[in-house]
Structure 1
Amino acid sequence: MSGFSAEWLALRESYDLRARNPIVLDAVATLFKSHDAISVIDLACGAGSTVRALSSHLPARQRWDLVDNDQRLLTLACSGKSTGDVRLNAIPLDISGNFEVVLDGTKDVITISALLDLVSENWLDRFTRHVASHALPVYAALTYDGRIDISPSDPLDEAITSAVNAHQRTDKGFGPALGPSAAAAAMSRLEALGYSVVHGNSDWVIGAADQEIQLELLAGWAAAASEIEALPRRDIDNWLARRKNEVGARASTMRVGHVDFLATPIATR
C-alpha cells in the first residue's frame, strides 16, 4: 500500500531523486552489470518514481512488476515515460496482507522506496524471512530514520520532532509501525539471514527557495503532533505560525533523514 496522494508523491519526487545514495545506487548497478535483462518487483510503487530513478542504472532490457493498492497511482506509474526496453506490469494488491504471492516466481531484485518505516515488526519479519528463502536481493531506499533538522532553530523543534517520531510508530495499515528504527531493523534481520548490506544516508536537503514542500512538511508534522496530543494545541499552532513566517521570508532550510540500503545474499555474490 502507498497511502499517499499523487500530488504529494509528485512534489517529493525531485527531492527523493537527489537524495538517493550514490554509493548504494552504484552497488545496485554493479550487482547486475553482467545481466542482459532483469526482472524487478517494486512494492508499494506509488506513481512509479523508483522506475524513473533506477532504470538507467540497470540492464537495458527490464520488466517491472509494479505493486500498489491504489489503482490511480498504478495507472500513473504505468503511463510514465521510460527509455529503452522497459516493460511495466501493474499488480493491484494491498501488501499489508498476503504480499508473498507477488514475490514468488522469477525475480532478480525487490525494490522498496519510502515504505519500511510504515511497516510493523511482524510484517518485516515475514518479509525478510520470505525474501531470504528465495535468495532475493533487496534495494530499499528513502526509509525515514527520525532525523529532522530545521534552520533557524525554534525552542519547540525538539518536542515537535519527538512527537512526529512517536506518531511514526502508530499503525499505518500494517500494525504498530517501526518508524525511525525500520532501516536498522531491516538491515540487522537481513544480515542475520545471510545477507551483506551496503547502506548510506539519503537525506532530503531542502533549501530556502523550496517553499511548497516545506509548508507541506510543516503542516504534516503539526498535524501528527496534534493527533497524538503530545503538546498543547496552542503551542503547536504557534510553532507552525513561526515556522511559516520563516518559510515566507525564505529564511528556512531543512534536512530530513533517510537511509538507503542494498542487501544481497552472500551465497549469490
Structure 2
Amino acid sequence: MRPLRDIMRRFHAEADAISSNDILIFLAERDEQISKSSLNTTCCALKYFYGKVLGDPDRIVDIPTPRKPTQLGELLTAEEIKHLLHSAKKVRHCLVLELLFGLGLRASEVATIRLCDFNKTHRSLTIRNAKGGKTRVLPYGEHLRQTLIQYYRQHRPTDYLFPPGYKGDQKSISKRGIQYIVRQTLKRSGINKKVSPHTLRHCFAIHYLNNGGTLIRLKQLLGHKYLTTTLRYLSYASIPLRDIDTPLEFLYGTASK
C-alpha cells in the first residue's frame, strides 16, 4: 500500500507507532503536493488500514472524509471546438486556443512559452518548470505548425512567444491575458457554455482518448504525477473498442493484420 509506505517513510516509524496527529500532518503536507483525487485515495487507504487491518478506529476518527472529485464542467464537442477556433479574431488568439486544445496546456504554460522551447527538427515543444517543477516534451502536428508560421510572420516575437500587448516590465502575456482571449473568443462564437483555458485542456484529454489515445501516454502529455489524476477522464470519454488477437496468435505469427 503506497500511502502507508509513504507515511512510514515520512516519520521513520512503523505503522503502529504513527499517531493520529502524525496522520493529519502527513495529509496536510500531501494536500499541497498531489491532486484532490490522489488525496482521496490516500485518505481511504489509511482509513482502511488503521480501521480494518489494525482495528484501531480511534486513530482515524479525525481523518477528513474524502471530498468528491470536482466535476470537469461543461465540455465542448468536436464541432464546437472547431467553431470556437474559427471565431478567433486574430491569429494570435487562434494560436493561443490551438495550444490550449491541441497540446492540452495550462494557461500559465502557454503564457511562458519561449521561442527557444520549440524544436523545429523534431517538431516538438518543451514545457519547462510546469506544475510540480516538471519539464515535458510535446509533439505538435502540421496544422499547429502552419499557425505558428503565420503568427511569427505577423508578429516577429524575439523571446517569449506571446509578449504582452502593452509596454511595461512584464516580458510575456499574463495568465489573465490568456483567460481574456478565451473569454472574448467564446463571446464571439455564440457558444452558450462556460469555457475557460482549463476547459480546453480537459477537452484535449477527452478527445485524445476518444481518438484512440492511451491513458499512460495521456498522463505524460498532461504532465500528471499520478495516473489516478488521469483516470478521471475515462468516465467522460467514449473510447473506441476493438478486439485484438490473443497473445498466442502473436506468439506464432498468426495474428490478423
Structure 3
Amino acid sequence: MTTRSVIVVACVGLVLGVLPAAPSAPPDDKDRWEVLFDGKTLDAFDTTGHEGVWAVTAAGELYPAKAGRTLYAKKRYCDFVLEFECKMGGGKKANSGAFVRVHDPRPNEEVWTGLEVQILDNADYQIPFGATSANAALYGLAGPKVDANKPAGEWNSYRITAAGSVVTVELNAKEVVRTDLARWTKPGVNPDGTKNKFPHAIGALPREGFVGLQNYNATPVWFRGVRIKPLSDRQPKYTGKEAIDQVLAPPPGK
C-alpha cells in the first residue's frame, strides 16, 4: 500500500471551471495515520449490534461473516485520505462499498446522507468499468474514467481522498475518479442535467461524517490495511444525530 505524499492540485478538467483548492495538507508523516483495522481487533469501530456479523480470519483479514449492518468507525472525519485493500470472491456477486462522510449512519439513511465508493465484481454483474455503479465509482454520481480493476480473487488497493468539496478515488495507484461535489446543486439532478436518486443536493451535504465498510448481504469480500489520515485541522461540527435537513448547506445564492 502506497504512502506517497498526497498532493491536491487545482486542475482544469471540467467544463464549469477549475476545481477549488483543497485545504492545506500536513506533511505525509506516518505518525498521522490512524489504523482502523490492524488485522486483529475492531477497537476503532462501533461494533454495537454487530455480534457475530464481522469476523477476522487467521490471516488478519476482515470480512462480513453474515448479513448485517455497515461497520462504522467511531469517529467522524472532515478532510482525509482513506486507504484499504479489498479482495472479492469470484462468481458469487461480490458487492460492498466504502462509505465516507456519512452524516446519519442508521440503516436506510447512510445512502442518502453520505457518499459511497463502490466495491463490486464488475464481471459477475456485467457492469462496464465506467458506470456509476461500477467498482471504484462514486456510486450514482461519477463513474471511473480508467479501467484499473484486478480480477476477482486478487487484492485491489483503494485510496479515497476527501478534501473540501473535491473527492478523488484511486484504484491500484491509478486515479479513476476526481469530482467536485459543489457542482451538484439540486436534489435528484446531476450537473449534466440527468437524474439521480438522491433526495438532497449532494453539494449541500455536510463535508464531514463517518466512514464505514458496507456489509452487502455477506457477499464474499475481505478487507485489510484499513487506515485514515486527516488532511486538515478542520473538526466535525455535528454528531450525526441531527436531522439531515438541519445540517444541509443553503442553496447557492442564499
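Just so it is clear, none of the values below were taken in a lab; they were calculated from the coordinates. In this text, all values refer to a predicted model and were calculated from it rather than measured experimentally. Cβ atoms are built from the backbone, for glycine too; each structure is taken alone.
Things worth noting here:
- Read-out Kirkwood radius over Cα pairs in Å, computed value 18.4, structure in 1, 2, 3: 3
- In terms of distance in nm of label points 7 Å out along Cα→Cβ at positions 46 and 86, the structure with the greatest value among 1, 2, 3 is 2.
- Of structures 1, 2, 3, the largest value of distance in nm of label points 7 Å out along Cα→Cβ at positions 54 and 174 belongs to 2.
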